[in-house]
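I've put the structures underneath this note.
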Structure P
Amino acid sequence: MKDGEDPAPDDAADVPIRKIIHVDMDAFYASVEQRDDPALRGRPVAVGGSSRRGVVAAASYEARKFGVRSAMPSITAKRQCPDLVFVPPRFEVYRDISHQIRAIFRDYADEVEPLSLDEAYLDVSRDKAELGSATAAAKLIRERIREETGLTASAGVSYNKFVAKLASDQNKPDGLTVIPPGKGAAFVQTLSIRRFHGIGPVTAAKMEGLGIFSGADLAAKDMAWLTEHFGNSADWLHNLARGIDHRRVKSNRPLKSLGGERTFFNDLITDTEIREALAHVCTVVWDRAAKKGARGRTVTLKLRYADFQTITRAKTVPFPILDGTSLHAAGEAILAPLLPTEQGIRLLGITLSKFEGEEDDGDDGTPTPVDLLSLI
């Protein structure tokens, strides 16, 4: 994309053409482990707990060939890939490397919006490094990541966040895909709607039930039909199918939620065990909230039962929660109607949200990814 180009036909005429890079590290956690332990290189690796109650936090590309994916129960992953090697997560190491990578980003963009430890959007509309193009910046960023960390990253370059993110996934691992203005709609319409960022499994299944399997299928539906079937999401879906996304890259994106969860080696059966676990998770979450000065009003409890059914229940209080005791009390109030349980609890989580000063910023409504404390 060159400076001064006219707006693309698949974008609004009054919205300036932006130059956006989405950088996504390749199998980040697993790649770090393979980098640091040569014996793991070329082998199927899962980061996570190997016990019968463990969960895969990340999988190497060698493991993904066997269908191993993040959030998969470890016992299932081992069944699909008998040679799978489990390694415990080292989140402090991953965070340190993430900070190192973000420092590289800052050399090329003033506006950097991290989505998680391993991916971020960069707005390089202003040619900070004077390289002449967003594509040149993306190439150099990937080269520096490889040289300075020994890891690979994939990148997508385009005129908005949605298309750039889809592009970064197009040629993984270690790939670079550029979708220029005017080509976004055609690119998006070749893809499965399951590739669309923001469309989860439930919505995707609903769409497929209505005959929508690709971006082209979605683009063929008019607004009246979309409104009938998807309500307030109709305009958003209409835009996605045409490669339209007016969201800005926000370097100081406000914290939306903060939480933690724990997966247990043995199912929790008794009320006492469950309440003790709640108290422990609340203590950890509040410690993190206190360090960030985060004072929220909504507490969400997450429970996963022995049969993997997962439920969430939330409670919003009139005033911000100011201490750990109040957070625990709110959690207890949510938990109480759910006890006793007919089956065991294998995971329990608490999330704090709706923070002081939080306002509707006109974004897409997608929450900032929760930086969950892993206790696998």
Structure Q
Amino acid sequence: MNENVAHRKIIHVDMDAFYASVEQLDNPELRGKPLAVGGGGDRGVVSAASYEARKFGVRSAMSGVLARKNCPHLIFVRPRFDRYSEISKQIKNIFFEYTDLVEPLSLDEAYLDVTHNKKNMPSATMLAQEIRQRIFDEIGLRASAGISVNKFIAKVASDINKPNGQKTIPPEEVILFLEELAIEKFYGVGKVTTAKMYNLGIFTGKDLKEKPVEFLTQHFKKSGGYYYNIVRGVHNSRVKTDRIRKSVATEHTFHTNLTSEIYMLEKLERIATELEKRLKKTKVSGKTITLKIKYSDFSLQTRSKTLQYFINDKDLLFEVAKELLYQERMHNSVRLLGLSLTNLNTNSKKKERSTVFDIQLKLEF
């Protein structure tokens, strides 16, 4: 794998409203109706929304109360992650018929490096069309795709013609595409960073490109160098078939606020048990345990402890969680508790070396 990254042809496949679409696939009565996956109660949160619901402003991470206010006839269904995982595996099996270089980002999206593909097709655009069609024909779900010379641009492109569309950015169009792109459309630039860039007079990729690296580093620290590179089409990360996991976490939001440490300990023991299952399933251990506490006023607090040895046992996780819980008194009732394990034994894997990018190379896309 020593070839220059400019030779790469990357497809980013993103399923359209995946959780909601699976529910509509399995239950024809829900098709064409505004649907939200998640909890519709006072403390419920929308995990995913169908496109019919999105027309009313319903979005993921929105509270169930607000979602119902926006769309009074919204239908809520409980998530079925086992089913979503099952469908996700079927989709990935289709990907692997085209390339072994598949990097899943989640259950509903993945990068594919099709530079040298199993179908010996020179056109990544045609491959993306065929893959999307097969997902629909064989599974019954719609997908969108972005195609370009690196993961960053492919990811941005996949969002342009959603739902059920695709966008190709060939090498000779990359620079113009990035210059004209609104800064909030840059993958990885969130609301806070967007507001900061607006204040600095940065509204498009062209504005960003005009800023020297020293200016960007001054205002965005390490991210400044990243922004300086991506607006020039430089993003050297390869498609990684074994993504190194950095953390494993479990958290629960409670229907009734917890006001006593005794009740919290009971919940933490269950969370530790669930976390152990995830750790054993993924065959990882870690040294740093973090307790996450969200209070009824929505303020958030984390407390961490790093051990001298790796653990993945629920009893040890629970003992550390208890210690962290009693570090200081609660200042309010608690609506959410979570445990995460970081500093994992996967972090010892070697990182890939980056290579030089040459944007001028012409490719058939």
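Where a number appears in this text, it was derived from the coordinates with a stated rule and is not lab data. This is a predicted model, so every value here is computed, not measured. Cβ atoms are built from the backbone, for glycine too; each structure is taken alone.
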Here distance in nm of label points 7 Å out along Cα→Cβ at positions 205 and 325 was calculated and came to 4.4; which of the structures P, Q was it taken from?
P
Distance in nm of label points 7 Å out along Cα→Cβ at positions 157 and 237 was computed and gave 3.4; which structure, P, Q, did it come from?
P
For which of the structures P, Q does the calculation of percent of Cα pairs over 35 Å apart return 32?
P
Among the shown structures P, Q, from which was the value 3.0 of distance in nm of label points 7 Å out along Cα→Cβ at positions 117 and 189 calculated?
Q
Taking 3.8 as the value of distance in nm of label points 7 Å out along Cα→Cβ at positions 85 and 269 derived from one of the structures shown (P, Q), identify that structure.
P
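Given a computed value of 2.0 for distance in nm of label points 7 Å out along Cα→Cβ at positions 29 and 285, which structure among P, Q does it belong to?
Answer by label: P.
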